[in-house]
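Next come the structures, one after another.
Here, each number is a calculation from the coordinates, and none is a lab measurement. Predicted model, so just to flag it, every value in this text is computed and none were measured. Cβ atoms are built from the backbone, for glycine too; each structure is taken alone.
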Structure I
Amino acid sequence: MQLVAYGINHTTAPVHIREQLAFNAEVLPVALASLQQCSGVVESVIISTCNRTEVYCHIADDHEDNVCEWLHDFHKQSAGSLNEFIYRHQDHDVIRHLLRVSCGLDSMVLGEPQILGQIKTAYSQALHAKTVGKSLGRLFQHSFTVAKQVRTDTAIGSSPVSVAFAAVSLAKQIFSNLADSTALLIGAGETIELAARHLHDNGVGQIIIANRTIERAHTLAEQVNGFAISLSEMPNHLAEADIVMSSTASQLPILGKGSVERALKQRKRKPMFMVDIAVPRDIEPEVGTLEDVYLYCVDDLHDIIEENLQSRRDAALQAEEIIDSQVEHFIGWLRTQDAVPVIKAIRERAEEESNHLLEKSLKQLEQGVPADQILNDLARTLTKKLLHEPSRQLRQSGFNTDNNLIEAARSLFNIKD
């Protein structure tokens, strides 16, 4: 058995490739069930965000390539067609990679905290789907602990840098006074919530939250003194928006070139700043060709998020040291699992011997044999039976001048010279 991970992220694949391998929340249970049926797969977890899709598996030896084949097949891609964008990790490298991802060291924004919540959600979904067992369960729980340690012991999260923060920073560059601007935020997930808070903290004039579920939109709007609308109402409010940020789980664009053109006419060509954080994209790429529209997708934010990252880079070096030690810690736990079947067999044999002798002793007690005699015989006989085979093996190893077993016995029974 081995641990494997296959994935793509913002460094290995552009957004139009990441779109092809993304899993939305609705399809994820189906995907997990399908992956679990893949030959050799024992456990599985799927992480899918706007910047990455990763599949983690505990799988039988020589079956690891099945995961990559499944990834192509599930998304109806030609076999191997996306291999150039996909990275593969195995065993120790899987552990290190997940710990780095959980700590935000593999994110577009170094040290961003959102990914940890997304990983916890992915883990919960896998638990619900019953695709997590002992190995992946322990690994993901370990990653959560390490991420917390890194946050506590380093300055990795000291500056408020995230995709949402980068988007708001860009908006501030385009609109010198946010107090005169209206922001339309589409969606109500974590990224949109962060964007709403950043906009509110920076004094934006008005915030409109549009979401498929109006109740969630209302909840977020109340927190930032905005107001909520349904997605069906969005076309009526688009012309009011100076800033549009979108991050939904829709599989199709929800803002097309035509609707934006109509909004621009109503605005009398007043510029619109639009950020599409979703994967797959919420805003048709053709919208970016329109005059007076500044359209950015997640990949375009890369230059902005380089600002104020030096402290995080220094903290990342400390985090890597923590991760190095924690990788070894988890590998140590994995090694202990090799001993579990042996420990179980030893315990079962000892219990079998003790139960047999206890049954014999109880019969002797019923026959009137003195209790002290029975206890002495029981202790002496049990000791002989438990130590007979180890003693025989040690004598044989001495005869064969094999000192390895003798030294192992000294360690096993903590025998000092």
Structure II
Amino acid sequence: MTSLPEPRRRERYDVVVCGGGAAGVAAALGAARCGARVALIEQAPFLGGAATRSSVLTYCGFWTQADPPQRAVGGVGSEVLEALARLGGLSGPTRVHATQVVIALIDPEAVKLALDRLCAAAGIDVILHARLCAADAGDGLVRSAVALDHDGTFACDAAAFVDAGGEADLAQQAGAKTRYGDAEGRVQVGTLAMRIGGIPADADVSRVEWARAVRDAKARGAERMIKEQGLVARLPFSGEIVAFLADEAYDARDARSSSAAERRAREQAWSYVEAIRALPGHAQAYLIATGPAIGTRESRHVVARSQLLGEQVLAAHVPADTVALGAWPVELHPAPGTNVWKRLRDDAAYGISLDTLASATHRNLFAAGRTIDADADAFGSARVMGTAFATGHAAGIAAALVARGGVADVAAVRAEILRQNGILELERTPAAS
């Protein structure tokens, strides 16, 4: 518990969700559809998290990697995809040639509008421009989340809470048990996304061609480019290019560390654009935007009642207490310029238990998205935004049930997820006759 002067304002809710990315929005909507009065606190001026704040314009984890792919995330995630499609801001599912993974490409402005509309329709009190700065907790319960705006601090009291903030700030401020990175304190590196214009539609935009351009530039003496290959894709709506190349290692909890990483990554971004101008059709390439924030893959985790393990993920194990499915391969970024892929058994999906979302120390606190408890391999899969919609949806429903009756029974959570059109097992494919 962090001690601060008495907040200037205080309001009461059933459920408070901290973090307005995929997990946070799904948690807020899931809780609201259980009848809970919900506040959603986000420090950015818009919802969407990594998709809108860091230009991570790929929704990963919605589908299995099988041929054909199967949907593994429904519920709120499905509603978001449908809303984006209506706005013309969705392309996919599509299979990436180089890695054979299935993704959707998204438009950031469409994401902002779609999430605004969904939250407004559900009656969620969305509080943007608000940074969590403290929490009131004791006796194994979180009582209040305290946030800061330009008028000072304000408190949101509630019966249950969801930490979907990426860095697990709410759990940390409430004195809940957390862990930085894996068991040895190692985290995956982050990447600053680049949005690039000036490349005509008929130009060959591929990771192979871009990697060749980067290698050629390095041979000519160019500096500041760590990674040679990364995802390069053309976006719906705008036709601009998004690329994920500028890797950096840093501690997302530390403002100075993050600041230095972003400065280095912006230098990298300019160097990459200069390098690709040597390619056919790329002479007029220019940098539209970076980030604006670097895309953090990993920071703190809420220590939960159980941990999602890599062997369960790789074996595509679906336990009886599953409340969300994950379908993305294990994708590790252990150092700048390095990434490792491990496919799931049969390119299927694995189950995520409610106990991996429930704080081990605070009985009304749930984790969602990047804050869930997982070992290194498991987290390399579960961290992506498609899966974050699923873990957030489950966490929000569990929080609403706690607010209503003090406990979140697994059977009740599963039943409510299904009532809200979530997916808890893959459809069975009929055997060939």
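Looking just at distance in nm of label points 7 Å out along Cα→Cβ at positions 9 and 409, which of the labels I, II belongs to the structure with the highest value?
Across I, II, distance in nm of label points 7 Å out along Cα→Cβ at positions 9 and 409 peaks for I.
Taking 14 as the value of relative contact order in percent (Cα under 8 Å, 6 or more apart) derived from one of the structures shown (I, II), identify that structure. Don't skip to the answer; put the middle values down first.
Working: I: 14; II: 24.
Value 14 for relative contact order in percent (Cα under 8 Å, 6 or more apart) corresponds to I out of I, II.
One of I, II was used to compute Rg and Dmax of the Cα atoms in Å, for residues 41-144 alone, and the result was 13.6, 36. Which label is that?
I
Upon calculation of distance in nm of label points 7 Å out along Cα→Cβ at positions 225 and 313 from the atomic coordinates, which of the structures I, II produces 3.8?
I
Could you tell me which structure in I, II was used to calculate semi-axes √(5λ) of the Cα gyration tensor in Å as 34, 25, 20?
Structure of origin is II.
Can you spot which of I, II the value -9000 was calculated from, given it is helix-only ellipticity at 222 nm (-39500 (n - 2.57) for each DSSP H run of 4 or more, over all residues; to 500)?
Only structure II yields this read-out.
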